[in-house]
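Just below sit the structures, each encoded as structure tokens.
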Structure P
Amino acid sequence: MTVQTANSSLGLRAILWTARVMATLIILFCMTMIIAYAVDPFEGTPEGFEVALLALFPVGMCIGYLLAWKWPLTGGIVSITCIVMFLIALGEADMIATLALISIPGLLFIAYGVLTRSDVTSAAIE
């Protein structure tokens, strides 16, 4: 293993583990919010459009982050797709900054997946 390969591998592992730690913290935060919403006696049962929104965010996003532990590229794409679809369906620009921060792990998972895929492809060509 050359020094350049070792540095590249270390950088890729840093990207992966940064994404994993951030995604885990976001999932834990979302789960506390879901539990708090579920046990609140003053909240009604979500219906129709609310169910669709909840399926995209936080549920779809969390499923994407969980998938990314095993399949980073797939999980990153699922999570980012759910976040973007949630923003489009919601139609409110005031949540863009918050959701941009929450989408960082998904972007990191995608970056890791693309970079490792290109490493595998270039190694196969050589």
Structure Q
Amino acid sequence: MPLSTEHERARFAYDEVKSYYEKPESEKEKFESWAEKLPSMIVSCGLLQAVAFYKTKKEGEPLYKIINKWLKTKLSEADSFDALQWLTQSVVDLQQYLYISDEVLKLSIWVKKMAKALKGKQP
């Protein structure tokens, strides 16, 4: 039976967050903090500004990579896919931008939930 899109997002977020929890404790705490802020930043600032901000900040880079990887699976087969570049150069209309924004917002909520769920569960 095929997975629902929501289940796909949840599984993807779980796998990505879990792999990040193999890092040192201090990096996990930063990741959790930045994951907590991502959904509200997307809502308050917009997807493009949030993606640009997370790409430019060292602490936000892991979350940018998660967003980039998810969008790559949805939008492009190219190995060199870059979410920020795609958002600034390829989005053709408002409807498409809103759809992608909603998709990344839903993913970011799952990443936040998985970061909370996995907090303290890894050895």
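Laboratory data are not the source of any read-out in this text; all were calculated from the coordinates shown. Keep in mind it's a predicted model, so treat the numbers as computed, not measured. Cβ atoms are built from the backbone, for glycine too; each structure is taken alone.
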Computing Cα extents along the principal axes in Å for each of P, Q, the value 61, 24, 24 comes from structure P
Distance in nm of label points 7 Å out along Cα→Cβ at positions 75 and 107 gets 0.9 when computed on, of labels P, Q, structure Q
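Where does the value 12.4 come from, among P, Q, when mean count of other Cβ atoms within 10 Å over residues 19-26 is the thing being computed? Spell out each step's value before the answer.
Numbers: P: 18.1; Q: 12.4.
The read-out was computed on structure Q.
With relative contact order in percent (Cα under 8 Å, 6 or more apart) derived from the coordinates and found to be 41, which of P, Q does the value describe?
Working: P: 30; Q: 41.
The correct label is Q.
Consider the structures P, Q: one of them gives -27000 for helix-only ellipticity at 222 nm (-39500 (n - 2.57) for each DSSP H run of 4 or more, over all residues; to 500) as calculated from the coordinates. Say which. Before the final figure, lay out the partial values.
Values: P: -27000; Q: -25000.
For helix-only ellipticity at 222 nm (-39500 (n - 2.57) for each DSSP H run of 4 or more, over all residues; to 500), the value -27000 is produced by structure P.
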